[in-house]
Every structure is written in structure tokens, then in C-alpha cells.
Structure P
Amino acid sequence: MSGRERIACLGAGRMGRGIAAVFAYAGHDVVIVDLKPRAADDFSRLAAEALGEVRGTLGMLAELGMFDSAAVERIAARVSVVPDAEAETALSSATVIFEGVPEVLDLKREALARASRLAGPAPIIASTTSTILVDDLSDAVEHPERFLNAHWLNPAYLVPLVELSPGKTTDPAVTVRLRGLLEAVGKVPVTCAPSPGYIVPRIQALAMNEAARMVEEGVATAEELDKAIKYGFGFRFAVLGLLEFIDWGGGDILYYASHYLAKALDDPRHAPPAIVEHNMREGRIGLKTGKGFLDYDNLDLDAYRRDRLKAFAAMLDQYGLKRPPVLDE
């Protein structure tokens, strides 16, 4: 995809407004479609609220130094809100439609069925569901080959990641086209199979529950635990991916640590998965063997390490923790 696409957002809630701000910022016209029939006064209030939030989001981004605040109104003017009666005109002229109605299966299926019928066969349609699998929705869509899930992380106007999950009937070319559009507006799309929790929600649910459990067990206070997460866990994984970090330290360390934790805590949830056991048997333990979850055979390891350490040093500066050396005179 190239040029200025016409984007439609189904539903005037938080996700639709956030996505509208992203695409308006990147130069695209966006129409937020209210699929719920309502009285004129009620619609006017909703439209004013939605446009006000988009304008407020852009104003905040300007205050954060992302662009000159003089451009807020010009960018916000790219977003419009239309009532249910104008849905067909808005949807049929869109290039991409993002569905963002509440996380209720029947509501989403109803909205997608109607929107796909009104839009005609041309637009790509993407749900933004954070919980429902794409194949539980796709058969409600006319021409389901143009349908997939695009899970944005809140706040959508700041977090770069969008998790794309094509379904059984999704045309691979549609996934490629949507990836291209998302990359063009500054997002970082990743593709994953339809699986409960996708990638980030599944991992973060485990991490959040474990953190809560540690407070419950008296391991540390909530304040101390969050400090450890921010300055240790978060610090590392702002630079290294989780699997990259396994390779960086060594899959053997994870293997032995996991077995120890499973025994010491008497809880099998800490035991290593089969793939870690397999990698140990195959000698795929990371940088030290040239292969792990990733392949390092043709990589300049010294340059790679310097690059990652430079990124860690930059994080110290961002955290306000960079200190000059103490030099004795």
C-alpha cells in the first residue's frame, strides 16, 4: 500500500479514536463510523466527544515534543465521525476498515457482517480484538479472504507494536498489504498464529500474575517489586527480546535455573518447556555455540555485543541514571 489511504474505524470508542489519531498524524483521512442507530442529539454529543479526544491526543503528543502544536487542528481535521445512516458511503470508500466494537463475540460478528456487506468486497477488514480468535469471527465477514486480526496495544497512538493474526481463509497478500500500511505509519507489525492471548498479552498475563503472587507470598512489597521490574526486567527487555536474552546469557543457564526453581518452589510451572530441553541436547545454547533460538553463525559477535551494550548505556541516560566517573586528583 502506498499514498494516502482512506481509513474507517468501526465504533467510536477508545481504540477507534486512538487508531484515528495514528492515521491522521500520518497524513490519512479517517472516518469513525458509529454503527449504533441513535437520536441526532445523542450522535452529536458522541461525535463531539470522539473528535475532542482525538484533538486532545494530538495536543498531548505536541506537548511531548513530537511536533509543533500549531499543526494540531490541521491534523485533527482529517478525522470525521459519521452516523449509522452514512455507514455505507463511508465504508465503501475505505481502503482499510478497523473494527473496534466492545469485546463481545456476538456484537463483533454482527458489526463485521453488516460492515462487510455495506463496504463491498474491496476494503481490507481487520478486527482489533484482544481476546477473540480471528477464525471465530471470519465466517461472519463477506469475502473473508480480506479479513484478519490486528491487535493494537494501548495507547495505540504511542505503542509501536501491532500483532497481526491471519485466519484460515485470509489471503496472504492481505497480510502483506496491511503490514506495509502499518509500517508506513510508524508501527512495528508482527505476525502470529491464531492463539489465545496472541504474543504480548499471553506473556504479560503470566508476568503480571507472578508479580501479584510474589506480593501475596511476601517476597517483596509492591513498590520494591515494581522497582525491580522497571530497573531490571524492563531495562533488559527494552533492548533484548526474551528469546534473544536466553541466547545472550545461555540457554543452559535457563535450563538449570528452571529445574532448580521448579524443585525449590515445588511448582511445575517453572519447569523448562520441551524446546529448552531440546536445545540443550542439540547444543543450541546461544552466543557461545553460535546457535540458540536465533542463528549467530554469520554475525560479528563483538559488534553485536557492542551495539546492544550501547543501547543499554542509552537506557541509563533515559532513566536519569547515567553518572560521570569519579576521578581522583
Structure Q
Amino acid sequence: MDTINRRKFLTGVLATGVVLQMPNAVKAMFPLNAKEVKAGLITDLHQDVIHNGSERLQAFLSHMKKASPDFIMQMGDFAYPNDKNKALIDQFNNAHPVALHVIGNHDTDSGHTKQQCLDYWKMPARYYTKEINGVCFIVLDGNDKGSPTRKGGYASYINDEQKAWLQKQLNEINRPIVIVSHQPLAGALAVDNAAEIQGMLSAASDKILLAINGHTHIDCQLFIKGINYVHINSASYFWMGDKYKHDSYSEEIHKAYPWIAYTCPYQDALFTTLTINPSSGIITIEGRKSNWAGPSPQQLNYVDATGLTVGKEIVPVISKRRIVKASKIK
């Protein structure tokens, strides 16, 4: 049994999870006797950075086997789409009849392509819609080029072609919607045209349950113009950068996986389940808690350039929360 699974399960799971009350208008879109929808979510595994990515994935898959979700989804920065990682990718894809993927910015590092992601991961397209028990999950690709305000670094943008497609989905879908992206659509490190995308989503807020993302490796929730945006934390670590380079593991591990030195890893894998209950009108996101492996950001005197706070958003946790969309609830 791997080192992650040996730890007591109860130390890794928070009892209640995030709680969101869905708006009455969205609840009314469910047919009578609509089934519950449960999604198993993991993001930012970074198999090619962390030394025990396979153990972390196994912890997720083992938990999902017990949780019995309707589908599983990895939300980007998963594993390079190549033969070296094929066994791990296949393990994920074969763990559930419905295994979905989102393309992250690091998935095309080292010369890898989006087409390889589609091929190795068996994705239908780089952005797509998947209906599960009457809920439509709209999966976006936040890696588009062409941003007029890009200031360097990785592309983080929803281009005109994809925006037109998204608008068509929002116009035509008459079912509850969950928006999924790797890059955030709100908050820290949001896509360059976040305000424009937020406007599109807010105009359809009577259909949208929430928007979820990975990428930031933080624990955060925002409510903007009728939409709840939830940042799902990384399965593996928080990125610290050059200034805070340090060792968290043995010399052998750091020699084999040098990028770990730029991170504060989590002892245990973080992941969650998203459950949508039409009869109660409640959405829950399971909480999960770990600890830092090695020095913590606090001990390293980390200061985040984007204004995130250590101990608040920067934590080895997927938090339990109570989020009420008060403007829509009667």
C-alpha cells in the first residue's frame, strides 16, 4: 500500500464540503425525478514534476472507486501526452466509463501539442460539452493565443472562435450548466479576457450552477455577477518560484525531479467530489486536508506577487465552505 494511502482516511477528508444552494431558476430546469450528479475531480497532478504522481493518482482513483461518481475528470496539467506517461493516462481513462479531460498550460510543455492531448487522453475536442444526468458540463480551453493584452508567459485567453462557440452553448442549452476550465475565469491568474467571459456567463446566470477551475494551486471561491467561481486546489503542490528554491525530500528525489525544489508539496493528494442534488437543490464539494511536506510557505517567508495570502488561499486544503447565491434564492 503506498505512503499516501497508508495515512488515516479521516485526516484527509473534511466532513461536509463546500455547500452551494442552487438558484430556483436553475433548480426548475431539472426534470421531475432527476438523478443526482456526482463528479470526481482532480487537477494539477503534474506527473512530470512531482516524484509520486502515480501514488497521488492512485489515491484519487481508490477514493473514487468507493465514491462511485457518474464520471471522473482531470482539470489540466496532468501528464505529458506521450508514451512515457501512457500507462498512467490509461490508468485514469480505464478507471471509469466516463473519464474526461481539460487541457492545461503545462500539458503542451517540452514540445507536446494539443493534438497529442486529444489523441493520448482520448478527448473529443479541445473544448466540448458533456451532458451527465441532465447537467451540461461545458469544458473550455484557456490556452488560446491572440490576446491583445498578453504581457508574456503562457497564453491565457479565450479567443473569438471559442467565445462564439461558448455563446452558442449558453444560448441553446436549456439545462443546468457547470463551466469547467483550467485557467480561472475570475480571480488570481484569470484569463486575459476574464471580464468579457464573466459578462457572458452572468447573462446566463439563470442556467449556470457554478464555474470551476484548476491552475492556481489555491483554495478559493468568488461570487461575481451571479456566478460562483471555485478554484480547485492542486493534487500535488503550491508553486513557489526561483526565490524560494529549497529541498522538501531526499537528495535523490530532488536530483531526479529538480522542479520540486521550486514548490511546497502537499503530503497527501488533494482531490474532491462535486455532487449536484436536484431534489434538495444543494451542490456539495467534498473537502480534503493535507499538510506541507518539508518547509511551509510560512517558514520560507513567502510573499505572493498576486496578493494571495498564505494560510488563506495558499493552503494544503480543499476547504469546506457555505456559499449561498442569495440574490437568486427565495
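Out of P, Q, choose the structure whose coordinates give percent of Cα pairs over 25 Å apart equal to 62 when calculated.
On the way: P: 62; Q: 48.
Here the read-out was taken from P.
Assuming 0.80 is FRET efficiency 1/(1 + (r/R0)^6) of positions 135 and 223 (r between Cβ atoms, R0 = 25 Å, to 0.05) as calculated from a single structure, say which of P, Q it is. Don't jump to the answer; show the numbers that get you there.
Numbers: P: 0.05; Q: 0.80.
Of the options listed, only Q reproduces it.
For distance in nm of label points 7 Å out along Cα→Cβ at positions 207 and 255, which of P, Q scores largest? Don't skip to the answer; put the middle values down first.
Numbers: P: 2.6; Q: 5.7.
Going through P, Q one by one, distance in nm of label points 7 Å out along Cα→Cβ at positions 207 and 255 is largest in Q.
Determine which structure produced the value -6000 for helix-only ellipticity at 222 nm (-39500 (n - 2.57) for each DSSP H run of 4 or more, over all residues; to 500), calculated from the coordinates; the candidates are P, Q. Label of the source structure: Q.
When relative contact order in percent (Cα under 8 Å, 6 or more apart) is worked out for each of P, Q, structure Q gives the greatest result.
The numbers here are math on the coordinates, done by the rules we state, and not lab data. Just so we're clear, the structure is a prediction, and the values are computed from it rather than from any experiment. Cβ atoms are built from the backbone, for glycine too; each structure is taken alone.
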